[in-house]
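**Student:** Given below, in the form of structure tokens, are the structures.
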Structure I
Amino acid sequence: DVDLIEGLSPAISIEQKATSHNPRSTVGTVTEIYDYLRLLYARVGEPRCPDHDVTLAASTVSEMVDRVLALEEGTRILLLAPVVQDRKGEYQQLLKGLLSQGFIRARIDGVVHELDTPPELDRKRKHSIDVVVDRVVIKPDIA
């Protein structure tokens, strides 16, 4: 019966001859441990907010609606859909495509921009882009 083990580093041994010609191969996929780790994290992992270190909990649609309706009258809400999450690139064609699909705004790296005048993005930096699907103001008759 063990409660704690400290100072023991994990060890993975990979045969040097086992080369993969797939550029997407990782230690996990080459050693075939990736699927087992996915199962382990899915079963016992605890999702946490990376910014606030708070445990995330699953919510039903009705719970989310109740939380929104509990907000103060006049509160503005953006409904966002993730498009790019922490990936390098300029994304000018993607932003033009969103504009041509009828979207007007996108949150790019945490700042909301009009899609007809998007910022120039550094292709060597990671970016996050969420398209603004709708904007809502909380009113008494919203329910």
Structure II
Amino acid sequence: MQILKIASLPKYIPFETNLNLRNEFGEYNLLAELLSDKNNIPFIFVKFQGQNKAFISERSDYGYGCILTTYGKIKNRLQAENICISDTTVRPRKDTYLFDFDCVNEAILNALVHNDWTITEPQISMFNDRLDILSHGGLPN
């Protein structure tokens, strides 16, 4: 308490102000919506059969909630999809995964952080031969 008086800082700064969750009119902004437990923002994971978008084998929506929870769900899904192929004809056995999980995780984080949420949400598409991560926007100028 004494430190606050010396520094002449207010005793309490609402977290909404501290995190800039409200606009100049006092309404919640897009960041607040992204962090809320319930929102109107989908986050779609689509799995296709083959190498094009002709046949959808599975479509899952992990959105409509806090972006941090959504990230956790997407991360868990990608860990489940990253199957291990083991060659047991050699010693020690050789394990090969479909993709480097750390690289894909970084790409997902970049898609979430650098996405222009005023356009639309990112989308993840999984094909037999690749994983597409679509994010709108880019790095700031």
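**Student:** Given a computed value of 11.2 for mean count of other Cβ atoms within 10 Å over residues 63-70, which structure among I, II does it belong to?
**Tutor:** Attributed to the structure labelled I.
**Student:** Follow-up. Taking Cα Rg over 2.2 N^0.38 Å, for residues 47-94 alone as the quantity of interest, name the structure among I, II where it is greatest.
**Tutor:** II
**Student:** Another one. Among I, II, considering only Cα Rg over 2.2 N^0.38 Å, which has the greatest calculated value?
**Tutor:** That would be structure I.
**Student:** One of I, II was used to compute helix-only ellipticity at 222 nm (-39500 (n - 2.57) for each DSSP H run of 4 or more, over all residues; to 500), and the result was -9000. Which label is that?
**Tutor:** II
**Student:** Upon calculation of relative contact order in percent (Cα under 8 Å, 6 or more apart) from the atomic coordinates, which of the structures I, II produces 20?
**Tutor:** It traces back to II.
Readers should treat all values here as calculations from the given coordinates under stated rules, not as data from a laboratory. Just so it is clear, the structure is predicted and the values come from calculations on it, not from any experiment. Cβ atoms are built from the backbone, for glycine too; each structure is taken alone.
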